[in-house]
Structure P
């Protein structure tokens, strides 16, 4: 099972929350989400937690794609987000991530979220993730 299949099979949160992932290659991930009524904090305005969830997803999935082929998974140790622009109902957002550091037990990624139509930067983030063996979650590497 590749990382895309793993996420599609096990990550219920992404599906329920409206996050769509496309894993293009190790360290190259794109998330998309359209702001729906369930993402709002007041009439027409998106809740910051919607961006935080999308940021955690892009940061974590970017990290996962770098360690998955080594038989490992990741879990969030911490992440930071900066909010630059508000989001509104029907905004279509795109998130991308980058690997900043990869060690034996930790991996650090950065991410950004933009409005697809305008390219406006909505948020940036930085995350640190613990690397651990798949066996801890009852999964077996298929390599």
Structure Q
């Protein structure tokens, strides 16, 4: 059996609507468009969201808040996650963003922020876009260094 040989069962086959093919078809004369009116003419196409002149839903619903177009979104990376990746030999002593991408922790163009959840005992140097105060304290307490990109 191949995909091109598949045929839907007989009850599922629906014939298309053949409009304007005589009165006996049930779709003759006005072809299912009723008598006159805006929607009966040729070339009619309804606008998206148009509700017949009623105030459309997207305008009825109240809007609030503010979306900052210049917002920077960081990927959070906690110290306990870094420790786990080091245990599994996915990261070395010097950790750069490229290393994180190779390990599959972050994607190529994402901004990385190192957060302070968990403990770190190894002496490591980390390079990232941003750091929390607690993360910097813990890394430097373990003898490591922090580099902000």
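Structure values in brief
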{"item": "Ranking P, Q by Rg/Rh (Cα atoms, Kirkwood Rh), the structure that comes out highest", "result": "Q"}
{"item": "Origin of the value 1.2, where distance in nm of label points 7 Å out along Cα→Cβ at positions 20 and 36 was derived from one of P, Q", "result": "P"}
{"item": "Identity of the structure behind 0.35 (criterion: FRET efficiency 1/(1 + (r/R0)^6) of positions 4 and 108 (r between Cβ atoms, R0 = 35 Å, to 0.05), calculated), options P, Q", "result": "Q"}
{"item": "Which of P, Q yields -4500 [helix-only ellipticity at 222 nm (-39500 (n - 2.57) for each DSSP H run of 4 or more, over all residues; to 500), calculated]", "result": "Q"}
{"item": "Highest-scoring label, criterion being relative contact order in percent (Cα under 8 Å, 6 or more apart), among P, Q", "result": "P"}
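Every number here is computed from the coordinates shown, using simple stated rules; none is lab data. These numbers were taken from a predicted model, which means no experiment stands behind them. Cβ atoms are built from the backbone, for glycine too; each structure is taken alone.
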